[in-house]
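As structure tokens, here come the structures.
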Structure 1
């Protein structure tokens with residue numbers, strides 16, 4: 001099994017009261033319910049690059065990865081709320097009315113609205129506002145170097161302020177703890193040490209392949225790219241500049257992904273220096289987890305790598321039920337018990 005583990009990266013995502021882990025062929029979402037038990041949903045999938053080889057090409061794969069992360073990220077959050085039973089509440093009259101009019105389930109409507117709002121918020125904060133700042137500074141006579149650097153600085157400051165602000169929300173702060181549990185468990189798995197909460201706790205909560213580091217790289221690459229383009233193609237109209245930023249997003253994402261992977265898999269002095277800012281940014285989006293949180297992350301790692309152990313009890317939905325992380329280990333023998 002150790003040989004197989006080294007062939008690919010295991011990554012993940014924090015969810016409500018749990019952790020999702022992803023391998024090249026499956027995802028495993030584990031949440032801890034109020035009664036203390038952990039439930040895990042295992043979802044196999046076929047990678048897009050196997051269906052369409054061109055999607056795995058350098059630079060293109062970064063754009064594809066950004067899109068799939070958004071898609072699977074929202075689906076994973078929806079899965080976690082279902083697994084916790086948070087969607088079992090009676091829908092409001094308005095939600096029922098929307099469901100009847102649109103012919104969709106209430107949960108699908110709520111998720112679609114959440115996605116639209118998240119996209120609008122992201123475009124507004126990280127594209128529309130910085131583009132406006134650049135336009136104002138350019139029209140005021142500032143040089144391309146000056147307004148590009150200041151526009152990029154505004155993006156980074158907004159990102160930092162947003163991360164600090166949401167960190168004060170209790171539920172988000174707990175999710176940041178699960179984010180730390182995800183990173184520590186991946187570090188432990190990559191080190192080939194026995195995957196236990198105590199071992200995982202000794203590792204750093206910062207990881208070079210984290211999405212937070214990716215965001216900082218995206219912003220840094222965009223500053224450099226837009227500096228060159230602003231020198232070559234000056235744009236004074238705000239709406240044209242906004243469209244220009246949106247159009248360049250796939251290129252920025254493609255380049256940034258290659259930079260992230262290159263830095264994450266290199267131990268050279270230059271790579272360590274360049275990835276340091278991204279690691280420090282993760283101090284805003286991770287918190288030290290407790291041992292039960294690490295258990296959730298470890299269960300997800302075990303299941304995504306090895307599947308459910310034989311005889312694992314299941315919920316009616318087919319989710320595995322675990323009372324400890326040891327039960328998710330390969331070869332674990334379950335005592336006779338009712339599911």
Structure 2
């Protein structure tokens with residue numbers, strides 16, 4: 001079964017456990033260094049898979065962000081790691097089964113940007129409904145004509161929220177402030193919340209058929225992969241708008257292109273796109289299993305980028321100083337809890353029993 005793991009104790013009895021942080025921004029460096037002054041800390045700008053294994057091999061804690069792929073191959077170079085602390089809510093970039101099998105705790109940041117992402121969602125909605133991108137680009141050219149810039153009011157329109165979790169509920173609150181009718185679909189409905197906030201739970205098919213704007217707020221999973229496929233796009237209200245600030249693989253990109261060309265979807269705003277984690281690594285595509293399918297997906301994303309009625313932003317919905325501060329603060333708490341032998345915000349709870357009985 002391998003060596004015994006006891007959370008918090010560094011390998012070899014070293015009193016200064018090695019903490020490795022990947023994808024660290026300049027604004028995070030100082031705070032992380034100060035927070036762990038009693039530890040050995042290494043900070044890298046790159047994702048974990050781009051760092052030489054020798055720089056990771058002694059790590060007791062590995063902290064990553066969304067572009068680091070923590071799979072079995074990477075874990076093979078981390079014989080001492082006991083905690084993978086992702087500085088994100090989503091953890092689909094981490095192989096939980098492989099971590100659990102090795103007794104490695106995985107923690108996340110469950111709450112940091114609910115209002116942040118919700119506010120950005122409405123920034124995208126307003127950008128589309130009021131043609132803000134076209135208007136700005138036109139006026140920069142000295143063209144002040146209004147032709148083609150007519151928008152529409154949000155008041156009285158129907159917003160469909162797919163995934164009424166923490167972020168989705170904030171989106172609903174904002175929508176009600178715009179005096180919109182709100183439909184929601186969620187696998188765990190809360191009727192009391194619906195009554196208090198003034199929205200209605202319904203089936204996904206009914207939501208798609210009735211909504212003027214559909215906003216996606218579901219996690220990435222096998223159940224949500226390509227949730228918006230050609231069949232579901234065909235059920236949408238003709239001329240509706242699609243917003244995705246969730247995960248890129250929730251939307252089948254070729255199906256979205258088809259829906260845009262058919263006029264089923266009048267416009268789309270995407271802060272996330274399928275395959276986005278590979279865009280900076282195109283040279284490696286042909287060396288990986290499924291390369292042809294991934295390449296096809298990327299080409300579709302490039303096609304979406306060229307669509308005049310599509311806005312694509314660089315996965316920035318979470319990116320405010322307040323939200324980033326909450327991410328760092330929670331990550332520090334997660335690591336301190338682990339080193340003290342009391343892990344928190346654990347997303348693979350079975351590993352705790354394994355560690356205690358190892």
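Given a value of 11.4 for mean count of other Cβ atoms within 10 Å over residues 51-58, point me to the structure among 1, 2 it was derived from.
The structure behind it is 1.
Upon calculation of helix-only ellipticity at 222 nm (-39500 (n - 2.57) for each DSSP H run of 4 or more, over all residues; to 500) from the atomic coordinates, which of the structures 1, 2 produces -10500?
Among 1, 2, the structure yielding -10500 for helix-only ellipticity at 222 nm (-39500 (n - 2.57) for each DSSP H run of 4 or more, over all residues; to 500) is 2.
Assign the value 69, 39, 28, calculated as Cα extents along the principal axes in Å, for residues 131-330 alone, to the correct structure from 1, 2.
The structure behind it is 1.
Have a look at 1, 2 and say which one yields 26 for relative contact order in percent (Cα under 8 Å, 6 or more apart), as calculated.
Answer by label: 1.
Still on this structure, I have one more. Using the calculated result 49, 23, 14 for Cα extents along the principal axes in Å, for residues 259-314 alone, pick out the matching structure from 1, 2.
That value comes from structure 1.
Throughout, read-outs are computed from the coordinates displayed, never taken from laboratory work. Note that this is a predicted model, so its numbers are computed, not measured. Cβ atoms are built from the backbone, for glycine too; each structure is taken alone.
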